[in-house]
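Undergrad: Alright, structures below, take your time with them.
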Structure I
Amino acid sequence: MSYFNQITSRLIFRKASSDDVAAWKEFFIKNSLIHFLGLDLNKSPEELATNWISMQLKRYDDVGLGHLAVIEKDSGLLIGMAGIIPRNWADREDYEIAYSFIPRYWGKGFATEAAKSLLEYGRENIQTDRFISIIDLENHASANVARKNGMKVLFQTEFLGMDVNVFGINLNSSVTSASSNE
C-alpha cells in the first residue's frame, strides 16, 4: 500500500496539491480550535491554506511523508488533512499521527478513522518504536481521538509556543508509559 494512496471505509487519502487551496481555506474560517495549531492568525485563510499545502509538498519531497488530503468517499469533497509527520524530540525521532478537519465535519468520527488508518500504515511501513500525537492541553476533542487510537499521555512540553501533551503508543509492548496530570 502506498502512503499517498490509502482508503478506509469512508475516506480516501491522497497527496495534497495546490488545487486544494480553495477547499482547504474553509478550515481557517470560523474554526474555534484554530489557535491550537500555532499558526500566524494575522494571515488570511487563503494565505494559511497556501502555506499549509506548500509545507506538505516540501515534506513529501524531503521525507516522503506529510499531511494528506482526506476526501470523503460519498461526496468526493476534501474534508480534512491527516498524515504522519517526522518530529525530533531530545535526540530521538518520533512520527506524529496528525489530523485536522474542516469544522463542519467534526463529530462524525472522521478524525478517529483517519488516525487509526495512519497508525496501521505506520506500524506496517515505518521502523520506529512509537508513534505520537502532539495536542494542546485544552484540545479535548483531539485528545479523545488520540485515546481512541490507543495512545496515552507520555509527557508535557512546549511546542510552537503552546503547552501540549505528547500522546504516544509504544509498539514494543501493549503498554505505554503515562505521566499525566489528567
Structure II
Amino acid sequence: MQLVDARDGRVRVLVDGAPPTRPADLADALVDPLRALGRPVSRVHADDFLRPASVRFEHGRHDPDAYLEDRLDAGALGREVLDPFTSLGRYLPTLWDAVADRSTRAAFVDVPERAVLVLDGSLLLGRWLDADLTVHLTVRPSTLARRTAAEDRWTLPAFARYDEETLPTQVADVVVHADDPRHPALEAFR
C-alpha cells in the first residue's frame, strides 16, 4: 500500500496471474486498504476488454496461441482505461460483454486527482500497458496444471509460452508466489 500511497496524482496498478491464482481476489483485497489511506479506488477487469468472438476464436475455441495473442484487446485497455485515467481523469469501466459478444456501451467514469485504478487479469504483462505498479501472481507449472479445470487445460501451453517469452517474474514490480493460496509468499519486490 505504501508504494501506491507514496505516489502523487493518479496511480495505475496492474494485478496479473493465471485464473487459478485468482488475480481478481488480490485486486479486490487492495480496495479497502487503499480507501483507508484516503485514496479513491476504481476497479477494472481485463476480461471486460476482450476482443469480439470472431477475432478471439478465428483459429478455433481451443487454440493456446490465439488465447495468448488474440483474446485481450490490449489496445483498448491502453486507449480507453490506462491512458485517459492519468491524463484526463476518466476511464471506460467496460468495453465488451464476451458472453453476449457485443459492446457494453458503458459511459466514461470521472475520477479525482489521487484515484487509484486497480486492473486485474491474465497474460497482461509485456503488452505495453502503462502501469505505475505491476504485481504478478506465480505458481509452479505443476500447480497451475493441477488447479486448472479440466475444460481449461488447453490454455496451459499459452501460460507456459507467456512465462518463457514475457518473463513475468522478472518484469513485474512485485511477484507473489501463490502455490499455497492460504500462504502466499512475496518473492520479489522491485
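Undergrad: Out of I, II, which has the highest value for relative contact order in percent (Cα under 8 Å, 6 or more apart)? The partial results should precede the final answer.
TA: On the way: I: 17; II: 30.
By relative contact order in percent (Cα under 8 Å, 6 or more apart), the leading structure of I, II is II.
Undergrad: Match the computed value 2.5 of distance in nm of label points 7 Å out along Cα→Cβ at positions 45 and 149 to one of the structures I, II, and report its label.
TA: Working: I: 2.5; II: 1.3.
Working through the options, I get structure I.
Undergrad: Figure out for me which of the structures I, II the number 1.00 belongs to, where FRET efficiency 1/(1 + (r/R0)^6) of positions 29 and 125 (r between Cβ atoms, R0 = 41 Å, to 0.05) was derived from the coordinates.
TA: Working: I: 0.75; II: 1.00.
Comparing all candidates, it corresponds to II.
Undergrad: Tell me which structure, out of I, II, gives 16.3, 46 once Rg and Dmax of the Cα atoms in Å is calculated. Don't jump to the answer; show the numbers that get you there.
TA: Details: I: 15.5, 44; II: 16.3, 46.
It traces back to II.
Taken together, the values in this text are just the output of simple stated rules run on the coordinates, not laboratory data. Please read these numbers as outputs of a predicted model, since none were measured by experiment. Cβ atoms are built from the backbone, for glycine too; each structure is taken alone.
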